[in-house]
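Read-outs: derived from the displayed coordinates by stated rules, not from any lab. Predicted model, so just to flag it, every value in this text is computed and none were measured. Cβ atoms are built from the backbone, for glycine too; each structure is taken alone.
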Structure P
Amino acid sequence: MKYNKYIKDSSLVSEIGLGAWQLGNNSGWKSMSEKDAVKLVEKSLEYGINFFDTAPNYGHGSGEERLGKALKGVDRSKIVINTKFGHTDSGITNYNSDYIRESLEGSLKRLQVDYVDSLIIHSPPVEYLDGNKNDHYEILEQLIEEGKIKAYGASLDTYEDMKLLMNTTNAKVIEVFFNILHQDTSRAFAMAIEKEVGIIVKIPLDSGWLSGKYTAKSTFHDIRNRWSRQDIQTRAHLVNSVKEIIQAKDNLVQKAISFCLAYGAVSTVIPGNVNIAQLTSNVKSLNNPISTELVEKLEDFYLNEVRQLNLPW
């Protein structure tokens with residue numbers, strides 16, 4: 001395992017982190033028992049993973065509870081935990097600033113810790129990102145002073161949102177939507193490096209498309225049913241093009257993760273893992289780095305063939 005800088009006063013973080021959405025018992029993934037959830041976290045630790053990303057709404061709080069149980073007894077100074085505010089454990093959204101402290105206290109209790117390394121606003125509407133117009137960031141600064149968090153930020157999907165947050169707040173963490181088919185957010189990476197903002201890459205496999213398991217004929221009966229038939233056919237065509245660029249003999253999953261890790265601004269990547277086999281495959285990405293030449297080819301592919309399509313995520 002390799003480790004990168006994340007935020008001031010935290011441990012270096014593993015390049016591959018564990019997203020804890022699937023740990024909950026009502027997460028939208030294939031059902032996972034608490035026993036299997038704990039085993040997945042334990043195997044992550046064995047692989048050297050020390051970064052864990054969670055949120056109150058993952059399994060209506062059970063994701064945080066199970067993560068807390070699995071990490072109990074582990075040296076707290078050697079693990080890095082990121083949780084969120086905005087999507088509640090009751091399944092509704094509440095971005096009101098006066099709910100930040102209550103939300104955090106609930107997370108700390110479920111995680112069985114005294115502090116989290118970072119607390120980010122969970123995919124907020126753009127009006128909450130301007131630090132000059134919201135008192136959220138004053139409260140978050142107070143929580144730093146109290147030792148409840150070390151840093152704060154937001155989970156974002158666009159370059160414009162990233163720029164607004166970094167220009168108007170002291171945010172030091174951004175969880176960002178970035179992968180081979182969605183590269184626009186990389187335009188803010190230079191600013192993130194300049195301002196010492198840690199970048200967590202979410203959705204590196206484009207909701208499963210960059211696993212290579214979907215085709216133009218695929219159908220979906222979960223959150224992915226948001227895609228129209230035309231969306232599916234377009235995505236399938238683009239994925240086939242990606243396969244040609246990286247060469248079919250290579251592991252698409254590992255190349256997709258390695259692509260994200262090729263950027264110096266990225267602290268860690270959190271691919272989905274529904275079982276230990278997927279976790280193992282994702283970790284093997286570290287043994288399958290991507291060349292600068294291939295990164296450039298994939299960047300050209302995005303600029304010339306993908307960007308103008310404005311793909312729905």
Structure Q
Amino acid sequence: MRDPSGRYTVAVTGVGALIGQGIARSLAPGGRARIIGIDRRITPFARTFCDGVAEKPQAGEDTEAYLDFWRDLVKREGIDLILPGISIDMLFFDRNRAVFADLGVAVALNRSELIALCADKLDFYTAYEAAGFPVIPTARPQSWEEAIAVLGPGPLLMKPRRGEASAGIVRLETARDFDYWTDRNGEDWLIQAIVGPDSAEYTVGAYGLGDGDYLGPIIMRRTLARAGHTGAAEVVDHPAISELTDRIMRHFRPKGPTNLQFRMDGETPYLLEINPRFSSSCSLRAAFGFFEAEMCIDDLLEGRRPAEPKIRYGTALRYNEDHVCHAGDPV
């Protein structure tokens with residue numbers, strides 16, 4: 001239900017993080033949404049993107065008290081649409097689809113099957129290879145000797161099976177590295193060959209319609225920041241990545257905002273991962289004409305196919321900036 005000014009009420013989670021702030025920031029200029037920002041801790045900076053805010057309770061995501069918080073919030077604020085901004089929220093809403101359907105609120109969620117498949121990198125790589133796509137050599141060897149026999153000479157990359165961005169990724173150079181990190185990580189790891197140079201990494205945005213059709217893509221060559229998100233990006237045309245993106249989208253049939261990350265090795269693009277949700281580069285994509293949050297309103301609230309985005313070309317660089325609140329300033 002729209003408010004008196006004709007706006008939908010949209011809750012954006014994770015506004016204390018880069019992704020949630022990017023979603024809220026990309027929605028604000030369109031003027032279609034009254035934005036309610038949600039997080040465990042609401043900062044003065046996060047408030048600048050929102051019309052209202054609500055702090056999550058300390059209750060765990062698997063408790064009835066946490067569900068009650070959302071039930072009360074949806075009713076009190078008249079929320080029409082929820083945009084999960086971080087993966088833990090995506091998983092919570094995925095588990096509780098029926099609850100929010102009963103509340104009559106739309107939630108921007110990918111297909112449950114794809115969310116589950118992408119949650120474990122080893123499961124995903126297995127399915128991806130079985131579908132006939134070019135796959136990065138991946139294994140769970142029992143020793144360093146087996147690792148280099150299967151994947152080639154080091155260095156190799158160890159990644160957590162469950163995780164996001166570059167968190168937990170380590171470079172293995174020797175048997176000592178292998179022994180230390182496999183022992184430390186228990187069963188939560190896989191090892192991959194390193195393909196392509198750092199300068200040949202790409203982040204791709206698409207909006208899936210759930211049947212293999214989609215809007216986009218927007219392709220950006222990127223440089224990673226230390227925290228693992230996109231620090232600098234350039235919008236480019238890349239026929240090989242565009243063709244592979246098309247095959248992947250039609251095979252896996254994502255629904256809603258979907259992020260794909262690639263490395264080029266020579267003329268071959270290799271998929272690093274699919275994020276079946278908004279990603280940290282959503283604000284950069286919006287700056288170049290790819291408005292995922294607006295597409296969610298078109299699709300989920302107005303029941304129509306979003307218009308094909310008009311992509312602009314250029315470069316973007318992220319940087320740190322001070323946000324100052326003086327004593328006595330409104331918060």
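Before moving on, here are some points about what is shown:
- When distance in nm of label points 7 Å out along Cα→Cβ at positions 213 and 261 is computed for each of P, Q, the largest belongs to: Q
- Among candidates P, Q, the computation of semi-axes √(5λ) of the Cα gyration tensor in Å that gave 35, 22, 20 used structure Q.
- Value 25.2, calculated as mean count of other Cβ atoms within 10 Å over residues 173-180, assigned to which of P, Q: P
- Which entry (P, Q) yields the derived value 17.9 for mean count of other Cβ atoms within 10 Å over residues 85-92: P
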